[in-house]
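So, here's a batch of structures to check.
Rule-based calculations on the coordinates, nothing more; no lab input. Everything quoted here is computed from the prediction, not taken from an experiment. Cβ atoms are built from the backbone, for glycine too; each structure is taken alone.
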Structure P
Amino acid sequence: IEGVASVALAVDKGPYFGALQLRYFGPRPLVEDNSIRSKSTATLNGRVGYRINKSTRLELEGFNLTNRGDSAIDYVYASRLKGEAAAVTGVHFHPIEPRSFRVNLTMNFN
């Protein structure tokens, strides 16, 4: 991998809190001779929240906030689709999830 970075910013002000995290993975070889390489991957995730009281908090999380279409992981292997005469070697990938959000309500019982 030609570069890896993770940068985070967190804020905690009274009942309010939040964070942003940028993760980057540079291009990487997909075969031993480095003739086929992946593209770089970057994701920006974040969260904002409010502490309702000492035992309860409400939080909104956002994933892939820039909605990039990068790959989470890449592979090189031969595959053959129905109707193809022979297998074709190519890059196969699993994309990162599209922009999504999640709301959390957390209650602690002591």
Structure Q
Amino acid sequence: AALAGCNFYVVTVPTPIDDSKRPVLTPLELASETLGAIIKRGDVIVYESTVYPGATEEFCVPILETGSGLKMNEDFFVGYSPERINPGDKEHRLPTILKVTSGSTPEAA
């Protein structure tokens, strides 16, 4: 209910690896399912979780589209901005780290 009034979402869930060093995408899947159930036309979803190249488009977007019945770049927009903060690093702090962003359209970026 708290998310229902939002139109911009930032997903920052953990993406651990398993014993075989493969990414465990369950937290990302659950977050995408949650958002897919509530997003509406014009909303923007930005993923910050550390994932392999293509994961946003190949894994997350289909979940969002299925859950919402909406289409990316027609009804909602997606961006990716990789996590850049290294916890415990006292030299490279938030004010000095260059933030990289990308989007499904130039406007979303």
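Assign the value 1.0, calculated as distance in nm of label points 7 Å out along Cα→Cβ at positions 43 and 75, to the correct structure from P, Q. Working through the options, I get structure Q. Here mean count of other Cβ atoms within 10 Å over residues 59-66 was derived from just one of the structures P, Q, and that gives 15.2; the source is P. Match the computed value 1.8 of distance in nm of label points 7 Å out along Cα→Cβ at positions 3 and 91 to one of the structures P, Q, and report its label. This figure was derived from P. Please state which of the structures P, Q yields 0 when helix-only ellipticity at 222 nm (-39500 (n - 2.57) for each DSSP H run of 4 or more, over all residues; to 500) is computed from it. Matching structure: P. Computed over structures P, Q, relative contact order in percent (Cα under 8 Å, 6 or more apart) reaches its largest value in Q.
Given a computed value of 65, 33, 26 for Cα extents along the principal axes in Å, which structure among P, Q does it belong to? Answer by label: P.
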